[in-house]
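Each in structure tokens, the structures are laid out below.
What follows draws every value from the coordinates through simple rules; no lab data is involved. Quick caveat, the model's predicted, so the values are computed rather than measured. Cβ atoms are built from the backbone, for glycine too; each structure is taken alone.
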Structure 1
């Protein structure tokens, strides 16, 4: 996680293929849905000369004819299962599985589909330590090198059962398995490479909206454009500023979760009310597997409560802090002193300053705020004196929405913000111009 696997892979994929069987053929990257756009953007940034083809969305069928003309094809596990027939007719130069733990169960549709992809070379990427489960390893290696570890039943007898027993035979089986795997593994762990990394790593994770979210968002965006146009005509921009900011907040709430809009809340009406929630839960599972502890910030208390409900259902221990929390410091001490609690839910305004939470080494911003300095202050609850580990700061951004435009505005105005309004978010909001609003909603 944050150790450069994506960049290393893109650098390798950009090299010329000398194997005659691979020369001129595209590479295929299969990843979780939440990472498809990240792969696309990373490739655009670091290997722009590669012809990219992102196979996603409901109207993707015409894209299949473009596969032979592409250098890099990117799709998700979920869509690979559905579109498998379209891929069977191709042989790829390289097939890359990102977050390869998605095929760790040999009987799942993900694993069955991935193992039907034909490729000259294969590569898997995962941040989950390979020692966690030798059964998982068998499935992953069965994709990379079928039969190298034998049939599963034989593997289970030779390795899985002895290792699970934990006796002398288990130690010998584990040592033998490591020897077989060692030539094919490039393993990077944080404690080995942290000296080469900056002390704070910031990453943006783009999340496409669900179909229900997209429908509600599009309706609300059209309504917002009309309302803001009418307000500005009737009152002028400055006098309508407060109402305009309230309208923008509703758009941003849709990006997080449909239940944040009371007028759209219909329990059970949505198959997937939040793509961002799904992406966050994937990220959380991976982070906990890697031993990370996470601060989660949101400006919407309702969103934090939805996350709290999700954690309670899943049995995930957590701490919680918003403006109504009475035992603020006790919650912080409990988190710092209890390593078994992996996550702390915090309201951005209530907990963005004045707290020392160096027990965490990861910060997730569930939604972006106007002023990047406010987010930086929140991240600094973990990234401060006393922190001994690299801190990862991850921003979850709903793709192709006002959130993405807020992020672009943050970057564009960073220098102006630093020079004129310091670190107060109210100052940034007061500096918003009508041109900024038009950029945000496409007015």
Structure 2
């Protein structure tokens, strides 16, 4: 029943078929926030085959005959918002807590396409996300970068050349500080920050041993021998690929001491940390984070919800930015993912970032963190046409999203949404009434059958 309603919901929200990526689309007369080369008032973005074909003042961009035209007069156009820390569409499979290192499991295999939060995030301008495992393990599993192509098959959500990523975690969560098993149940290792560090270190030491065995096997094969191959280990394969630089590490963390511990561990063992997630005490170690070429995705005004978050400050974003760290604001929340533009705007109040720097916090910077800035994060020719049209400036709390496009296709349109709400309500009523009628008929049939078997005395 639920799936049927969801599919009907998808169809109604979509309204008329979205334009084919092969069609030409022009967004005209809008104020274009390019992120990389300033603001273009009264500008046009031309989209062809899902890519940005031209961008500039209206007078300089020729709109070909037959193009679908979206009039953005009085509105603002910016790149789609990118969320570098999401748990949307996971549906109960966020943590595999049976081992301290579950780097062999993959979030991509359990994503669901009918999580209504996806549509709501499109309504807030978010188009791309890094969907991660939770932080119950020191190493939680393989994450997945997706585009929120609501109503499309899951395979179309994935970006083919997107980097592989894996989730690490430090601090209270992986050492189970806030979880106490019932009497008689052995607590999961590790139970201290020392143990968290040891899990990560041992995982890479084991991976190096595993790699050495395969190197020896390959060398013997090259010499013409016929050795027995080592046993394949999915976990060790993944950890080995981290060491080879084929998998990016994104690590949950809070405290500056544990941040420095992980950076030291990466130096010792030869792996690279791509992004520190949450990193609420990053302002204390900004220079060290920058020196390691590590980026930071954080909250701007979440703190105090557990002990290791008590030393958070809203100036964290600006202070790390001034230390030359590439910083983004991310969600970790289905709700916050709907208004990351507002968190970006707060960095202008708390720390004095410029408008351009603030906009980068939810567009170009997370694109860089995901190593997709050649495709995402700004309104530039050749990039994916992931664009959002706003009623006003996106850094204003009074602005709302009118239209969200991914690769030139419309995935959210406010006018269409409003027009379809009554049809959605009617569809829901009809389906619920049918379900109630079916249940009533089933009960009556069972009663009649019982009475037929047991006639009255």
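Quick check for you: by FRET efficiency 1/(1 + (r/R0)^6) of positions 88 and 176 (r between Cβ atoms, R0 = 41 Å, to 0.05), which of 1, 2 is greatest? The partial results should precede the final answer.
On the way: 1: 0.70; 2: 0.95.
Largest one: structure 2.
Determine which structure produced the value 3.3 for distance in nm of label points 7 Å out along Cα→Cβ at positions 152 and 432, calculated from the coordinates; the candidates are 1, 2. Answer by label: 2. Comparison across structures 1, 2 (criterion: distance in nm of label points 7 Å out along Cα→Cβ at positions 312 and 328) gives the highest value for 1. For mean count of other Cβ atoms within 10 Å over residues 48-55, the highest value in the series 1, 2 is held by structure 2. Tell me which of 1, 2 gives -10500 when you compute helix-only ellipticity at 222 nm (-39500 (n - 2.57) for each DSSP H run of 4 or more, over all residues; to 500). The read-out comes from structure 2. One of 1, 2 was used to calculate relative contact order in percent (Cα under 8 Å, 6 or more apart), giving 12; which? It must be structure 1, since only it matches.
P(r) over Cα pairs in 20 Å bins from 0, in percent was computed and gave 23, 48, 24, 5, 0; which structure, 1, 2, did it come from? Label of the originating structure: 2. With respect to FRET efficiency 1/(1 + (r/R0)^6) of positions 280 and 376 (r between Cβ atoms, R0 = 25 Å, to 0.05), the largest value across structures 1, 2 is given by 1.
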